[in-house]
Structure 1
Amino acid sequence: MSTLTSLDAARTVAANVKKFSSSFYKVVAGDGEKNLICSSLSVSVVLSMLTYGAREKTERELKSALHFDDDDTVNKNGHQLLIDTFNAFKTVQLKLANRIFVADYIKLKPKYQEITETYFRSVTQNVNFENSVEASNTINRWCEEKTNARIKNVVLPGNASLSAER
């Protein structure tokens, strides 16, 4: 990583997340007529994880939307320190947990899995989306566990299915 320290990388990533968040809320909130609860940080982290599995046009578009630094080491180390910092708080309950659920017939490259584990402190999980109830239950159990039972049904039972063709 050039001459930037890990702290500089985390500051760069935090600034980029802030830029993304501003754009994200403008799109998601729309006209502002509805109540909205979401974490732009979590969306940014998950999309950042997806970036490392994307190629060509998709990769370029994700990097642009997320305001990625040209130095990829800054992006990886910055996310790692940012996530570790959030998860290190002892006096308040503040945890950042993200997971990508992948159709069970998709085999991810070991390098991609290594990146998500090392820099994003996350693992991918294969799920049988053909059985939508089972997939929903798997996702909801994980979410309930990670939120200390504060969020129990992030996916309605039976609503986790594949919408894209193989």
Structure 2
Amino acid sequence: MCKDHEKGRHREGFVSEKVDCDQCTEYHYENGTAYAHMVLAAVVSAPGQPHALALEPEFITPQDGHDKQDCKQQAIKRWVTRNASRFEDWSVTVLTDDLHSHQPLSGALWALLLEHKIHFILTCKPESHPTLYQEVELLANVQGAHQTHTVRRWIKHHYEQWRYHWVTDVPLRTG
């Protein structure tokens, strides 16, 4: 197995150095090539509910007429385009990871979500969005500039207190 896959950098459902097909994503490393099948999973969940319902996934596979390999950033746009009509306007919120919060792809995704009247929350990591985190840190000291919500939950044998802090209308990047 390629060392990068051994370290868990990729989490595909199928990974092989020997078996591949036309639908595989290829990873080329100094010590070999790995072939993988990937999928963008979508679920419906609700606050306070212990269950999630799986929705139709979007497979990350080579696309006709494209020279580059497919990726999660393109798969989410296909999923939204194909599935948005299933939901009432503004009735769902798409939550993504940091991968979808980078320009220029994030701008295209935001426009698509707004066009289909879908709310969205994009996760941003400190190392990839330093401007955002600097602004949030500054606003934490300004009375009324940020909001806090505290939830107390019973977890197995004890209570845990979860505190959420957020701000709105802050820049994702410099400029």
Structure 3
Amino acid sequence: DRAAIVVFGQDALVEQLASSQPRLDQLTSAPLTFRTDIESALQLAFALFPDAGAKRLVLLSDGQENLGQALSQTDLAAAQQIAVSFVSLGGATQGTEVLLGPLDAPADLRQGESFDLGVTMQASAQTDATLRIYGDGSLIHSAAVRLQPGANRVQIPVTDLPVGFHR
């Protein structure tokens, strides 16, 4: 496994290129701190991934962006098959927070077999949301969901998958 480090504020900077032993003990880059542009940080981080191999991005932030639109990058992440995780660093939250948990799907299926994809979400308060599921870089399911405070579980029927490996 290899990891790179991008730091950001108003601008995004490559702190460290991909390495099998990234150093986290001292950050030397100094992004401008009076704005927060998560969208630009995601764009830069996505550009650092190699074309082949598994891709995972862990975003450490309070999530309080005031420049750009981080959510505009979700389609790009899905198209490039980049798994994105978010770790909240605290700070004041505005509105309801929803965290997506693991997806449950069978490891293998017989040709033509359908299954239910299990989706777990944690909500900080009751809220309405749109759940979008991507498979192989394409949108395969979109539905409005009403989430209650705490854990919420949704089962999504999946049918007619072509033969082969899917992400």
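Every read-out reported here was derived from the displayed coordinates using simple, explicitly stated rules and does not represent laboratory data. Since we're looking at a predicted model, the values are computed, not measured. Cβ atoms are built from the backbone, for glycine too; each structure is taken alone.
Tell me which structure, out of 1, 2, 3, gives 20 once relative contact order in percent (Cα under 8 Å, 6 or more apart) is calculated. It must be structure 1, since only it matches. When helix-only ellipticity at 222 nm (-39500 (n - 2.57) for each DSSP H run of 4 or more, over all residues; to 500) is computed for each of 1, 2, 3, the one that comes out at -3000 is 3. Assign the value 0.75, calculated as FRET efficiency 1/(1 + (r/R0)^6) of positions 62 and 110 (r between Cβ atoms, R0 = 25 Å, to 0.05), to the correct structure from 1, 2, 3. Label of the originating structure: 1. Which structure, out of 1, 2, 3, was Cα Rg over 2.2 N^0.38 Å derived from, given a value of 1.09? The structure behind it is 1.
Can you say which of 1, 2, 3 returns 1.5 when distance in nm of label points 7 Å out along Cα→Cβ at positions 22 and 54 is computed? Clearly, the read-out refers to 3. One of 1, 2, 3 was used to calculate distance in nm of label points 7 Å out along Cα→Cβ at positions 46 and 78, giving 1.2; which? Here the read-out was taken from 3.
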